Structure 1
């Protein structure tokens, strides 16, 4: 799969999970929590990076890879922390692993695309 497509798909997963998390919190507590917007902001940043026209595509690829990897590590850590905690709402124990899995899949595909492009001399994005 193309790197741009996988990042756009991953961004959509982040934005949808962010909406679900924010809406679920609001419906439960009648209060909007700003931290539920963090995945959507990261998703929008990733979408912005994919749409910008970089002169050096390698820099664009590395930015996408770095943001996805770092946020994926954070999401994976939070998922491992939240899943066994019975007091956490079910939505949090579901959408954090979904976002973490999406990040892991995106990083694996991007790493595969990078090694394939490096080996064959093709473009990265």
Structure 2
């Protein structure tokens, strides 16, 4: 799986990562199916994941209130040690970065988050 994932990333096809997993039909909602899914997730590559909810439509001008802040949470899978949820409203992008401190210590996670911020700031300039 590691070699397949590296090949996907090198080609720019990282979005196809989930195609490497068996189809959901192989994990029925039975004790055996749940155990099989748990085992597969325990053996999965530890990855960083970005989930982009996209651009949220602006509210109509007649709306009697304004949205001042945007916040949302998504549930990362067990293999996601660093998870970023992204959304955009009124041309303002918001990133919520979470990490599993039990598997990715803050002294490793925080520099990665700072690098992400620096990359995005350079892209803006």
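Each reported figure results from applying straightforward, stated rules to the coordinates on display, with no laboratory input. All values reported here derive from a predicted model rather than from experimental measurement. Cβ atoms are built from the backbone, for glycine too; each structure is taken alone.
Assign the value -27500, calculated as helix-only ellipticity at 222 nm (-39500 (n - 2.57) for each DSSP H run of 4 or more, over all residues; to 500), to the correct structure from 1, 2. Here the read-out was taken from 1.
So if we calculate relative contact order in percent (Cα under 8 Å, 6 or more apart) for every structure here (1, 2), which label has the highest result? Once relative contact order in percent (Cα under 8 Å, 6 or more apart) is tallied for 1, 2, the winner is 1. Calculating distance in nm of label points 7 Å out along Cα→Cβ at positions 71 and 95 for structures 1, 2 picks out 2 as the one with the greatest value.
Among candidates 1, 2, the computation of distance in nm of label points 7 Å out along Cα→Cβ at positions 63 and 111 that gave 2.4 used structure 1. When semi-axes √(5λ) of the Cα gyration tensor in Å is computed across structures 1, 2, the figure 31, 21, 16 traces back to 2.
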